[in-house]
1. Which one of P, Q has relative contact order in percent (Cα under 8 Å, 6 or more apart), as calculated from the coordinates, equal to 22?
2. To which of P, Q does the computed value 19.5 (mean count of other Cβ atoms within 10 Å over residues 38-45) belong?
3. Using the calculated result 1.01 for Cα Rg over 2.2 N^0.38 Å, pick out the matching structure from P, Q.
4. I have 0.8 for distance in nm of label points 7 Å out along Cα→Cβ at positions 14 and 46, calculated from one of the structures P, Q. Which structure is it?
5. Name the one structure among P, Q that helix-only ellipticity at 222 nm (-39500 (n - 2.57) for each DSSP H run of 4 or more, over all residues; to 500) of -21000 was derived from.
6. Where is distance in nm of label points 7 Å out along Cα→Cβ at positions 70 and 86 largest, in which of P, Q?
Structure P
Amino acid sequence: MPSGESRTVRDAIDHMKAALAEPLTLASVADQVAVSSRSLARKFSAELGMSWGDALRRLRLLEAIEILAAGGMPITEVALSVVYNSLSAFNAAFRDLVGKTPSEYRKSFSNA
């Protein structure tokens, strides 16, 4: 995950990482870093090459990857812990980023 060039984007990412288990909105994160939602959205696009929503999705999926690699937690709980209320949406987003389903990803550790 790119970190951003400006202090604003770096602070926003730090806040997002600290609150991954919470429902976040662009407006709430913008308030935390004292900029408008529109300004923060433009900064994310310009500095990271992705929308704010895409960055949040990626951060949540990276957290899920770490949890799955550690093992133990059922996949449904992993999805819920990163605020995916639909297992099918979590599976699709995970596969889009990683190229494997969460189950396939977890199995790759047991086969190693």
Structure Q
Amino acid sequence: MAYEGDDFYCDEVLSGRTPVDVVLDRGDVLAFHHTRPFWPVHVVVIPKQHVLSLIDPAAVALVPSLMEVVSEVAQQMVAEHGACRVLTNLGGYQDSKHLHIHVSAGEPLR
């Protein structure tokens, strides 16, 4: 059954309802392989605290630890695949209303 809420990361991932393949767990930040990847290598990095998006004022305090994990994941991906992209979506482009950053490599699967 497809998820129909608006915060997949709090409702499913952080609650443990949907198991994920963890890449890094740094206390307040979690990186894991996307449950429905758009790229061959697709990792999502999220704060464990609910924050709506990068432009939410609450994000400011979380950005340093979030970016530290994004950087580590990106370094690993570049070492293994030669390149990666780092992306976040805002507004109507943001499917899940929880700050999350995609770190990916390869050509789109869809």
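Read-outs: derived from the displayed coordinates by stated rules, not from any lab. Since this is a predicted model, take the numbers as computed values, not measurements. Cβ atoms are built from the backbone, for glycine too; each structure is taken alone.
1. On the way: P: 22; Q: 32.
Traced to structure P.
2. Q
3. Values: P: 1.13; Q: 1.01.
Answer by label: Q.
4. Values: P: 2.1; Q: 0.8.
For distance in nm of label points 7 Å out along Cα→Cβ at positions 14 and 46, the value 0.8 is produced by structure Q.
5. On the way: P: -21000; Q: -7500.
Structure of origin is P.
6. On the way: P: 2.8; Q: 0.6.
The structure with the largest value is P.
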